[in-house]
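The numbers here are math on the coordinates, done by the rules we state, and not lab data. Bear in mind that the values here come from a model prediction, so they are computed numbers and not experimental data. Cβ atoms are built from the backbone, for glycine too; each structure is taken alone.
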Structure I
Amino acid sequence: MQDKQSLFSEFKPATYEEWYAAAEKLLKGAPFDKKMNTKTPEGIVLKPIYNRSDVDFEPTPPGFGDFVRGVKPDGNKTKPWLISQELSAATPEEFNAKILDALNKGQTSIEIVLDKPSANGIDADKSKEGDVGACGLSISTAEDFKKALKGVALECVDVNISTQSSAAPVFAAFLAASVGKKISGGIRFDPLGTLASGGSLPRSMDCALNEMHMIASYCAKNAKQFGAIGVDTMPYSSAGASVVEELACAMATASYYIRAMLERGMEIDDVAALVRFRFALGSNFFMEIAKFRAARVLWANMVKAFGGTGDSLKIKVNARTAFFNKTKFDPYVNMLRTATEAFSGVIGGTDSMTVGAFDEIIRKPDEFSERIARNQQVILQEECGLSDVADPAGGSYYVETLTRAVAQRAWDMFVEIEKLGGMLEALKSGFVQDKIAAVSALRRKGYDSRRSSVVGTNNYANMTEKPLPANCDDLAKVFKDRSAAVSAARKEVEIGKLCPKCGMEKLAEAAEKGASIGEMRQAVCKCNASESVKPLDIHRAVEHFEKLRVASADYKAKNGSAPKIFLATMGPLVQHKIRADFIRGFFEVGGFDVVYPNGFADADAAAKAFADSGCKYAVICSTDATYPELVPAVSKAIKALKPESVVYMAGAAPEELEPVYRGAGCDGFINIKSNNYEVLKSVLSDLGVL
């Protein structure tokens, strides 16, 4: 049997120079850098191939150095990442039934997303109908937590609680419900993120930081495994930020909180150990891997600058599949998106992961969608063998180079924010919002021209799909039931003796006696001030395309037919198919009914079919070689039968022929450089759809 060395000895290894020469030959004189290199929204230029010369550094092993390759030497081998999930439950009883089932089916970490009143320290019976139980769990007392977590062995699982402008009262209620038990996980209290997301914070930032200090100082002494400081980048991701802005905002937010805690008397190693990051997981597979690897480097460098040592240099991260790239149309594609996102999160080295249900932006997720989301992680962990290798991407010339580039650009923006006075001042000045808006606008250009595809929405529309059936809570009933329950459970507690400096122990004692989170919030926060900034423009990448589809569907329901476009397909199939298919896809994403004939032998036949179709718009589809003869003839024939019609040509007209085509009645040209969204919007407006 031949040995491995001699097996391929007859094949000469190809050098980079040989590959480059072969590539240049294929380009036939086109500039190599323009055709082969790609510039990302992060401003990073990607090369088509990487080799050893691109990596002029030696990455440290997993668990050492700057932790670029992970904070644990064995990666996920001994202790895999935690499988978390946001369960759609409005009441404690519903949450309890769901979490017990989920824990028996593979979930290993508990995720509690509070509804808006609870997240802001407002009791259910002091809130309003429509808010209680909407998009989260309603919690008003320690008894609510006991009901929600009944039968759960808290010593064995992490519990992560997401709040908004208030956290200490919620944490107090949780502590009261878990007396005598060792807790781990964290409370995601990120007032800067709340401020950036909605543009306002119903208290002063100083007041919020005092509350953060209450939690952090308690956890540093009594619950070291429970995070007290949250840094959530979901708002920035949901506004269209690239990984650079996301990382920079994360580090600037963490830096702001660290300084605030140090000023209040805490030590850096204690504070750093209590910070919990949540990063979004987007669709750009390798960029997301680089983001998580870069985050470890940035965090270690920043904490070192504060004087931190040891384990405090190791970042703690939850990954959450993004909202930005999810779609309401062709929603099952969201499963494929979350699958690749989860894969990149594992390869990137997250500590825990939350995969969103495919229908979460459309309706309340059902049992099927939650099960699929959970099982995506279970499959990655149990079937794919991803836990067997520490940092699978390590050593890849491309990934290592990309990680360095992402880290450097994110650090540069972080430094800019620090020079402005920190994250709060950067938000007040609009610096962060403007940076993200500029990147988002650049990304939108890609979506609008379909150079960036979001399958099923701005490309490859499924015209036969039916909307998912509604699935939502009766929020009027939830409000009525929760208000009654909280009012009945309300007890007389000497809440007035509490104060902003009373400490978590006193707050937890009050919660044990029956104090509600609303009562505790009023005791903890005495300020009447508030903070306001320009809010982030939170949106989904192609929701503007979705609005066009909805408008077309409404038009069809009202008029009996969708807006139509006629394809003047000239000649045999081989002649018109490529451009006709392009135009069909171009208009279907706007909800058009595309009239696609077999092909016409002459201009008169095409014009007659167009007149019979009832369409106002026609697109001539053929080849560049036939257009000089066909475009003038077809345009004139169509305009002769229907003078009010609008005629486009599929493709780009040569500069010398455009006046000829327009003179014959051609109104415009549609090609790969056209702004798909603007064309659709213009046509739909003209047809009275918008």
Structure II
Amino acid sequence: MERESEVNDILEKTDAVLRGLPARPQAPYFPPSSDRDRWNAIGRADAEATIACAERFLGTHWPVLPAARYADFHRNGDRSRYQELYFGRRTRVLANLLAEATENRGRFVEQIITGCWAICEETSWTVPAHNHLYRDGRERELPDPREPIVALFSAETGSLLAAVLTVVGPQLDDFSPMVAERIRHEILHRLITPFLERDDFWWIGLTEKEVNNWTPWIVASLLSALLGLEPSLDMMRAVMRKGTDCISRFLDVYADDGGCDEGASYWGHAAGSLFDAADLLRHLTAGGLDLLSLPKVREMGRYLSRVHIDSGWFVNYADGPAWNEQASPQLVFRFGEAIGDERLEALGVDLFRTLTPGPFDPMRYRYAGRGIWSLLYSRALRESRARYSPVSEAWMPGIQVVTARAGDRRGNRRGLFFSAKGGDNHESHNHNDVGSFVLFLDGRPVIIDPGVEEYTSKTFSEDRYTIWTMRSAYHNLPVINGSEQRPDSAGDPHPAADVGVELSKDAVRFSLDLAPAYPPCGVHSWQRTYTLERGSHPALTVVEAIRASRLPSAAELVFMTWREPRVTADGFTVAAGNAVPAGGRASADAPGQPDEAQVSLVMGPCRNARVGEPIVERIAIDDQRLEKVWGSGIYRVVVPVHDIGEKAEIWYTIAERSA
């Protein structure tokens, strides 16, 4: 297979490069605070904001991590209370590190040492939600310090402490050489040694579970942690070889189009972390190993621009918010720069302008590398004159996602934006959403995917699909004879059938049979065909072609909206949502006003079926993660369909409503 050949090429090249590996890189990966040319190049406003942030912590107490809060996850499913304290320590260390590197006067060194020492004193760097990756696989209320776990945030912690040594190591030694010695000891004991000794961590890729974003995320953190050590050449080779093995298995999961089934919000942890790992490997091997030259890796970077809608809005299938405030502009920019993709570079600049309009805020960052590069690149991004032109259309067959705009094919952001998906219901961070779609008007949401709530113990348990945001009944899909879509398993997938796509300057068509995604529910097939007309009168037409096996049949067509729809004689109208997320600042409860951009959904002709009047339900939101995007509530429109015959068709069209 082509993918296996690509993986083998990586491994063969890795072996050759590692045989000639230099003892140490010629230059540090992160510039030390003594490199005043780099740190003094930061813009004045960003430098002042960085220093002011750290000054607020002077003289304050560091967070304590109570055992009772750790046990919350095991006892009641809450992971937020402990993690808020845990990450609070780490963001504070990074904020002080950035301030010290910027100012270089020694004012924040003791704060850095206090934070690092407290982290070294922690019983475990593993958060409660990951406290089950022991050899026996048994979850524990409290961590076992005798068996360190290499997981997302334990590895991330090692990368933070290593960055401290890289940037301000001499200042720590002036205080006491024991600080650096302790940090190196903990990184070796908690991360490097168990990584090299154990093969049973699922994210390594040697168990039955398929790898996902964990793999590059952890490998990037481990390579970064290696920077803070004084490793032998043999240790460096061992970590890099095993890390590259892990990455090769991660690459094997992806199709050649680079599509990320985990969604746009996880791109930063999946393809983005792959970039971090590849950049570190390139640095550690003096350019000898360059994974960014692989065609598939380049396509994985470009995925983000293919699902970008406007400003901070992204197509958000799987676990992710529609407004991605956590997108890392410098990461997007550097990825584009590394692979020579000017559109991706410009998207990084565009995201920077959208998401960071004010001075640099160190508290946005927890991962050390992202924070350091974000500060160092802030001036270049702020002063860039790059002009971003969105992708006009994209089809990613590996994940069966299509995106398209009905407007200027040179990349005008106005007009209709449409996306739909096929696939199956065994994707990473899956929602039961085979065949669902989203629609935006002038870069503002109309028909939406709600996203995901704050993670709890229920999110990744056998009860996942009892959560409303995971269910197909709360996506833009039919409920067929009372049945919703079912979750799949690796051994029993039910992918969409008869998937087809046509892209042209006049129209984009995407069709698929939804029926396999449902349990047996009285239909032989449910062929849904989307047609986005791109001419002088843009519109999205949807045809539901049904072959029923139960007569008569009934269904409900579901549409999720942000703004409150207004029912009409032949469908409903709804105003486009706000240009920025609600976040409690703007209400989406009021129906659209006449002067607002609105669309109308008009039910067209039906054959062997009867459509009833739409029913509008308001869904109140009390979850912090959803509230950041949608505010206090969203809406669910249910269009009942009765008397479905053996062969039936239902047509409807969605278009901008004339003023």
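Match the computed value -11000 of helix-only ellipticity at 222 nm (-39500 (n - 2.57) for each DSSP H run of 4 or more, over all residues; to 500) to one of the structures I, II, and report its label. Clearly, the read-out refers to II. Highest-scoring entry among I, II, by FRET efficiency 1/(1 + (r/R0)^6) of positions 238 and 358 (r between Cβ atoms, R0 = 30 Å, to 0.05), is I. Given a computed value of 10 for relative contact order in percent (Cα under 8 Å, 6 or more apart), which structure among I, II does it belong to? Matching structure: II.
Tell me which of I, II gives 22.5 when you compute mean count of other Cβ atoms within 10 Å over residues 142-149. Kindly include the intermediate steps, with their values, before the conclusion.
Values: I: 22.5; II: 15.5.
The value was obtained from structure I.
To test your reading of the models, identify which of I, II gives -0.30, -0.57, -0.87 for log10 I(q)/I(0) by the Debye sum over Cα atoms at q = 0.05, 0.07, 0.09 Å⁻¹ when calculated. All intermediate terms of the calculation are to be shown ahead of the outcome.
Working: I: -0.30, -0.57, -0.87; II: -0.24, -0.47, -0.78.
Considering all the candidates, the number was obtained from I.
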